[in-house]
Structure P
Amino acid sequence: MNLNISKCLLISLLLAGLSAEARIKLVALPDRAATVIRLDNPAATVVEEERVLTLQKGVNQVDFSWKGVFIDEDSIRLSVLDPADKVVLLNVSYPPGEGALVWQLTAKEACNARVRITYLLSNIDRLVTYTGTAEQDESKLLLESFLVLRNFSGEDFEKARVLLDYGEAFEQSIRHEEARQMLFFSQGGVPIEKTFKWDAREKPWDPSRLDANVGIPVYYAIANRKEGGLGNNALWDGKVRVFQKDGRGSTIFLGEDTPGFVPVGEKMEIRIGESRDVVVTQHKRYDRQINVRRNNGGNIVLFDNEEQIETVIENFRDKPAVLVLTQYIPGEWSMRQNSHPYELKNHDTLEFRLQLKPKEKLTLKMDYVRQNIRP
C-alpha cells in the first residue's frame with residue numbers, strides 16, 4: 001500500500017484535474033508505527049495501523065492505494081490521534097478506475113500527526129486446533145490450543161499485534177501467502193467426563209439382529225469453567241485430536257472431532273470413537289389404541305395410543321460407565337410410569353442419564369400415552 005503526502009490547496013486543485021497516473025507524490029511512504037490485526041470475527045479481519053504523517057500548515061493530500069490487496073474500500077477510515085485539536089479531515093475522494101483514495105487534511109500549523117487507518121481485510125484468517133492428552137485413568141487431560149494464521153490478502157505484515165477475542169495479544173510477522181502455527185495456550189489438569197451416548201433415532205434397537213457389531217459413540221466432555229482451569233473466555237470451534245497416555249511413557253491416539261463454539265460455562269464434547277463395552281437393546285412391549293372416537297359413519301377420527309418401551313442396558317466394563325440415553329415421544333403425550341428419571345430437552349425429546357456400575361445390567365421402562373392421534 002502507498003501512503004503519500006503532498007502539500008497545499010494549489011496542488012489539491014491541480015490533482016483534481018489530472019489522471020491517476022499523473023498524480024504528484026512528493027513524500028515517501030512513512031513506515032507503520034504500529035499494526036493491530038483483529039481476528040474476533042471469522043468472516044472478516046479488522047486491521048488497524050498507525051502512521052506518523054509529516055503535515056505542512058494548510059491543506060495536505062494523503063494518498064492511500066491498495067493495488068493487489070483485498071481491502072473493502074467502503075470500510076476504510078482515518079482518524080487523527082495526535083494532535084487531534086490541530087488536524088481536521090476535510091473530505092475523501094476516490095480516483096476513478098483505481099484502487100485508491102485521497103484524504104484531504106488541514107493542519108493549523110506544521111506538525112507530525114499520528115493517525116490511525118482502519119479497514120476490513122479479506123483472505124487473512126485463522127484456524128484454531130486443539131490437542132488433548134488424557135491421563136491413563138481418563139480422569140484429566142492436558143489441553144493445548146494452537147492458532148494457525150493464514151495470509152492470502154496480498155499484504156505483508158512485518159510486525160503486527162494479533163488479537164483474538166480471548167487470550168493475550170501477541171506479536172507476529174506474516175507475509176503474503178504464508179501460514180504460521182503457534183501454541184496459543186496450554187492448560188493441564190482439566191477434568192474429563194467420559195460418557196457413552198445412545199440415540200433411539202440413530203442406533204439400532206436390537207443389535208443382536210444385525211450381522212455387524214454395533215458400537216455406541218463415546219465422548220469426552222470438558223467444562224469451560226474456572227474450576228477446571230478454563231472458563232476465562234469462550235473456546236473457538238476447531239478440530240480436536242485426543243491422545244491417551246499408555247503408562248509406558250508414550251501415548252495412543254483415541255480419535256478426533258470438530259466441536260462447535262463453546263461459551264464460558266458450557267461443555268466441549270469431543271467424540272473419540274465407538275465402544276462395544278456397553279450394549280443397549282430396546283423393544284416396544286405393546287402399542288395399542290385406546291379412547292377411540294368415531295364419526296357418524298363409524299370411521300375412526302381420533303384416538304389415543306398407549307405404548308411401553310423396555311430398554312436393557314449391559315455394562316461389560318470392569319469400570320463404572322455413564323450412559324446418556326435419548327428417547328423420543330412425538331406429538332402430545334403423558335407419562336404414566338417410568339423406571340428412571342429423565343430430563344425433558346424439548347417437547348418430544350427425553351434424556352436419561354444412567355450411572356452404570358461395573359458389569360451391571362439394568363432395565364429401563366417407559367409407559368406412556370400418545371394423545372389425540374388422527375388416522
Structure Q
Amino acid sequence: MRLGATAFGGPAMVAYIRKMAVEKKHWLNEPSARDGVALCQTIPGATAMQMAAYVGFRARGVGGAVASFAGFGLPAFLFMMVLSALYAKTHTMPSVVSIFNGLQVIVVALVANATLSFGRTSIKNWKNVFNAILASVLFGLKVNPILVIVISALLGVILYDKQPLSLSASAVKKTHVPKPLLLILLVAVTGFSAIYFLDRRLFDLAALMFRIDLFAFGGGFASVPLMFHEVVEVRRWLDGPTLLNGIVLGQITPGPIVITATFIGYLIHGLLGGLIATASVFLPSFMIVIGIVPYFDRLRSSPHFKKVITGILCSFVGLLLTVTLRFGFDIHWDLSRILLAIAAFTALILKIDILWVVLSGGAISFIFL
C-alpha cells in the first residue's frame with residue numbers, strides 16, 4: 001500500500017518494487033526478480049501491478065500474491081473513485097471545463113509519446129513496420145482490436161525468423177497449477193454468473209473489462225485503444241472527450257492507467273459499477289501471473305511464443321498511433337492548444353515525470369484556456 005500510494009509513472013514503479021523485495025525485505029534474489037520483470041513484460045496487463053503480485057507469490061504463495069496485488073492497487077482505486085464522484089458533480093462548471101479542455105491535449109501528447117516509446121522498442125525491421133501499419137489500418141477501419149491482435153500474432157508466426165531464446169536462471173521449477181488458483185477461478189465464475197442473472201448491464205461491463213485486460217499486451221497503456229474502441233465506438237457508453245477526461249484522472253492518480261476502468265464503471269453504474277469494473281479489469285492478469293509462473297521457463301524458451309509476442313507488440317504500435325489520431329480529432333485545436341501539446345510532448349520526451357506534466361498542464365489550462 002505504501003508503494004501503491006506513490007505509484008506515479010506506471011511501469012517505472014517496477015524498479016522500486018524490485019528494490020523493496022530484493023534489497024530491503026530480501027523476499028527475492030536478483031535472478032528471480034529479473035525473471036519476474038521479464039514475465040510481467042510478456043503477459044497482458046499492467047506491469048507494475050503484476051510485479052507486485054509476482055513478489056507476493058514468490059514470498060508467500062497465492063495468499064501473498066492476493067495481499068500484495070490488492071495492497072498495491074487499493075490506493076489508486078480509492079483515489080479514482082473519489083475523483084470520479086467529484087467529476088460527475090463538477091464537470092459542467094466553467095473552471096473545470098477549462099482545465100479538462102487543456103488536459104485532453106495532454107492526453108494526446110501522452111498517447112503520442114507512448115506510441116513513440118513502443119515503436120522504439122518493438123519496431124526493428126521492415127516486417128515489424130508492416131505489422132504495425134497493417135494493425136493501424138485495420139483499427140482505422142474499426143476492425144475489432146482483439147481480432148487485430150490475433151491477426152498480428154499469426155503474422156508474427158509466419159513472418160518472423162526464429163527468435164533468440166531466453167534461458168532463465170530462476171529457481172522456478174516445473175510444478176502443478178496452485179490449487180488456490182482453481183478456487184479463485186471458481187469464485188470468479190460464480191461472481192460473473194451472479195452478476196449475469198442480477199443485472200445484465202453490469203455483467204456486460206464486467207465481461208468487457210475482463211476481455212480488455214486479457215488482451216492488453218505491452219502494459220497498462222495497451223488497454224487505451226481497446227477501451228476507446230469498445231466504450232466509445234461500439235457501445236457508446238461515453239463520448240471521446242469524456243473518456244479522455246477519465247484517462248487524465250488515471251494519470252494524476254497513483255497506479256496504472258488501466259484504473260480508468262473505475263472511472264468508466266462509476267459514470268455508467270455508480271459505486272457498484274466502479275467496483276465491478278475495477279475488479280474485472282485486474283482479475284485476468286492476476287490469475288495469469290500466479291498460473292504461469294511455474295511454467296514460464298518452458299514457455300519463454302519456445303520460439304513460436306517469442307514470435308507471437310513480437311507480433312502482438314508491433315500491433316500495439318499501430319493501435320496506439322490510430323488512437324493518437326482519433327483523440328487528436330476530438331480536440332478543437334487553436335494556437336494555445338497546439339503550443340501546449342508541443343510543450344507536453346517535449347517534456348515527456350525529456351522524461352519529465354508524467355505527474356508534473358499533467359499538473360502543470362492543468363494549471364496552464366485553468367489560467368489561459
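Any read-out appearing in this document is the output of simple, stated calculations on the displayed coordinates, not a laboratory observation. Just so it is clear, the structure is predicted and the values come from calculations on it, not from any experiment. Cβ atoms are built from the backbone, for glycine too; each structure is taken alone.
Below is a table of values for the structure above.
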read-out	value
Test item: semi-axes √(5λ) of the Cα gyration tensor in Å calculated as 64, 29, 16, pick one of P, Q	P
Highest-scoring label, criterion being mean count of other Cβ atoms within 10 Å over residues 35-42, among P, Q	Q
Which of P, Q leads on distance in nm of label points 7 Å out along Cα→Cβ at positions 115 and 291, largest value	P
For 34 (relative contact order in percent (Cα under 8 Å, 6 or more apart), calculated) the corresponding structure among P, Q	Q
FRET efficiency 1/(1 + (r/R0)^6) of positions 139 and 275 (r between Cβ atoms, R0 = 30 Å, to 0.05) derived as 0.95 - corresponding label from P, Q	P
Read-out helix-only ellipticity at 222 nm (-39500 (n - 2.57) for each DSSP H run of 4 or more, over all residues; to 500), computed value -25000, structure in P, Q	Q
